[in-house]
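Read the figures in this text as sums done on the coordinates, not as results from a lab. If you're wondering where the values come from, they're calculated on a predicted model, not measured in any experiment. Cβ atoms are built from the backbone, for glycine too; each structure is taken alone.
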Structure P
């Protein structure tokens, strides 16, 4: 059986749907883990398909053991609680603490293979967003009696507003100048494409990807400057990208935009990574999966236009 965490989140739900829609794993062999009430009616459709719904909360380790019970594989989706990482969180105080709880619970109850979702940055990375992922990856690699696979998921195409001026406001946005602290090529990848590739990895024989670190990104890249052009065309008005010093960037968003300093400082290092081309990924794995299925990767332009209209 396969346990999947964060099944109400963007990636977890998309992976679960990809498995079901493509008949990759028998639905009766799937356990959807959620911190929501498993009896909520929103899970009725999954239950009708034979999927088990179990309560699992990273803050309650005992629930993780119960949720993973009887499973041989675990798909561990990284926790979105980024505030744990702020202020240069020391080891086991950041999000990796949640991940370790899940890994320990899985090992304790006899899970044989853990698949972990990391991010498609370089290793080592200058981006603070990678710190918890790097720590989790290192912890997994220390495991003696469990197989592991690290899936470095591409930067979501749907997350472009976050990188483009720290939450570009889409339909209600009025800015004609977007301030960032750096730019570089990014292998933006649509969540449905990424989820399909992840589902294929999970459905394969355990030996296929054991001990592997793979990237699931399309190979085509777009810069933030490219995004400015796409947004300008879509909105039929000129939107300029302004690149400034990282420290100046932090002060701008804290003092002029009223954002919280710990969050801004944590995020600003991402632009150092972009300047180093850390997100220019050349791994054929995802595109090969899509090609075999008669599909092609969704262009970033399509996602941006859909989100703006």
Structure Q
């Protein structure tokens, strides 16, 4: 069998018509569509090669979008080297072009290149940064962005929302904000969280959250946004999100907001010479968490 080369893929997708990232037998998923596209351009089935399998940095839920997603796939060296065909393009440029020809319009691979030694899209990642966008001003309700911005019928107090989520920064048990999963821990370190109303740019006038962590548990960001909205609308006091955190119990008050406003914006990695050590350490940590959870 051919030796393989690990390829890093940088990609984006509109999650509206996907049932999340992870492959499901009867659902349309980003992983399923992208793996089928890779199998087509690599001709794995006709050549009797193993089907391509992707490892992703962040497994997004149904309806959640990504602008800065990262994945890796191990490709036979011979297929990688033959990717340009008769063109003078690099294998990476050829893979991007060929994928553009077979993928649907709601998935785009921006870059394909050999990964540094030790790279793992999931376990080498340092940070994952999400944004959530809300339009609470009727003049900012753009029908062209209705699948990417949550519409709020009430004006939101952004300063109160920002103050409310600041105590959530740090290492905590986020059980109050996570959908429980058997064997999984709800302890996470939130590196940054905040709300703002940009005065310029593409998000001018919207209410935008930024949420940064090394990893998230299921529904964590959308539950934090839900608690923030309760404060922003005046239904809850500024201290309520911190009280929820301290209680460590899921309650009906910590509503999970719809997915369309949520975007995975960026994945951050360490220097190349630190990738392998980071992946090994985080892989072991996640396995320990699953055992202890």
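What to note about this one:
- Calculated for structures P, Q, distance in nm of label points 7 Å out along Cα→Cβ at positions 115 and 203 is largest in Q.
- Taking distance in nm of label points 7 Å out along Cα→Cβ at positions 99 and 139 as the measure, the highest value among P, Q is held by Q.
- Structures P, Q, by distance in nm of label points 7 Å out along Cα→Cβ at positions 27 and 59: label with the highest value: P
- Read-out helix-only ellipticity at 222 nm (-39500 (n - 2.57) for each DSSP H run of 4 or more, over all residues; to 500), computed value -8000, structure in P, Q: Q
- Winner on FRET efficiency 1/(1 + (r/R0)^6) of positions 3 and 19 (r between Cβ atoms, R0 = 25 Å, to 0.05) once structures P, Q are ranked, highest first: P
- Computing Rg and Dmax of the Cα atoms in Å across structures P, Q gives 20.5, 65 for structure Q.
- Which entry (P, Q) yields the derived value 19 for relative contact order in percent (Cα under 8 Å, 6 or more apart): P
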